[in-house]
Structure P
Amino acid sequence: MKLFIRGLTLAAGLSGVAEAGVIPFDNGWKEQGFSLFSSNDYTLEGGSMGVVSDGSVSMIFRAVPEADWSLLGAEWQWSVTQSVVATDLTTKGVDDRNLALYFVFVDPTRAKALSGSSARRVFNEESTRTLVYVWGGDYPQGQVLASPFQPGKLMIVAARPATTGSFSETVDLAADFSRAFGQPPGALIAVGVSADSDDTDAYIDARISGLRLR
């Protein structure tokens, strides 16, 4: 796993979150691999994160501070200079995507017990429900798709089709969660970012910045 931290003056972990709602790209993030032999390169630079995926796949994951568990909107900027082809995001084994941004909700009664836990433990929690905004595939913007992973617990929102470019996003997590799961969200305890190029053996060069909950 390759995770680089450049020019950071923020303290480790959640103590680096100095402003309400701001999610810094610091060493509070931890990589979660999906394969022993596959890992993306993440460059954490405080306000932004570079992502390179070279025929590989993994996720980088961090806790949301308790003061922000009730926030139900988000904004960020992201860019892709080298893209995978459009794939079928609903089928395992062919679902490469440039970037995916995960917003992880749990039953509020379980939030304290799970806060700061590993990605694997949080995703295995029965009450976990996750919205994933994906830059990939070729779907109408905003279409909700059933993920082939953790059916019923993880739902995709098509954000951008597989191409290069640079965009700013503002999303209503509560509204999208209701469309995806048919119920209001719980406590937002974690966020994650992944890139996936292993199925097509492609190369992704991307960046995400300005991630903020609101």
Structure Q
Amino acid sequence: MDAGTRDDSKRRYVSPSREAGARRTRQAIVAAARELFAERGYAGASLATIAQAAGVARPTVAAAFGSKVELLRVVLGEALAGDDEPVPVAQRDWFQPVWDADTGPEVIAAYADVCVLIGSRAARMFEVVRRAVDGNPAVAELWETMKGNRRAGASMIVDRVVSLGHLRADLDQGMAVDRLWILNDPALYEALVLQRDWEHETFRRWLAELMTSQLVAGPGSAQA
């Protein structure tokens, strides 16, 4: 083995303990950022205060995430998913009942469960982003991405309902997606559960009933 090969081997080696330590540091930063963003808003939570709360130096936060808006993006993504594993929402175990459902009403009920779960995890972070949009182009871009992702999720669910033959006859798919996109907004959870103190189960039933009435064909009706 020549010197060049030995050097390449050294460069490829990564210490598992070092990787684990770096992940713990990232998790501590994300946890601190999530708490401070929720408590102080985006503008009120600086990288310095986040670093202090996480027990690390400010340059460590910058090195790990690059910018505050990127850190916010990570916080939001982990709130949506429930952890930091790189698994898309639609492939998560808690999303599987949507794919297992055999009828339009069952699909919508399972999706309402998903929306409530996401709301319970991420509604506060959605509100943090919404309030920080004005005057901040990077956050505004993140907000547009979030809206686009919600619409893509709604479209996926409508496609599933259509494939089962249960979409309301008076709806085209675009209108159905629009309706579901409005109803999958975590702002509903934030307003009714976090602000108005609705019981979690009350909100879940209400959302499932509303989504079903807006999208799913009733008995004896035909699909559009």
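Every read-out reported here was derived from the displayed coordinates using simple, explicitly stated rules and does not represent laboratory data. None of the values given here were measured: they were computed from a predicted structure. Cβ atoms are built from the backbone, for glycine too; each structure is taken alone.
So if we calculate distance in nm of label points 7 Å out along Cα→Cβ at positions 44 and 100 for every structure here (P, Q), which label has the highest result? List each step's numbers first, then the result.
Numbers: P: 2.1; Q: 4.2.
Once distance in nm of label points 7 Å out along Cα→Cβ at positions 44 and 100 is worked out for each structure, Q has the highest.
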For FRET efficiency 1/(1 + (r/R0)^6) of positions 52 and 172 (r between Cβ atoms, R0 = 35 Å, to 0.05) computed as 0.10, the structure of P, Q it came from: Q
Quick one: helix-only ellipticity at 222 nm (-39500 (n - 2.57) for each DSSP H run of 4 or more, over all residues; to 500) came out at -23500 when computed from one of P, Q, so which one is it? Q
Winner on relative contact order in percent (Cα under 8 Å, 6 or more apart) once structures P, Q are ranked, highest first: P
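If Rg/Rh (Cα atoms, Kirkwood Rh) computes to 0.93, which of P, Q did it come from?
The structure behind it is P.
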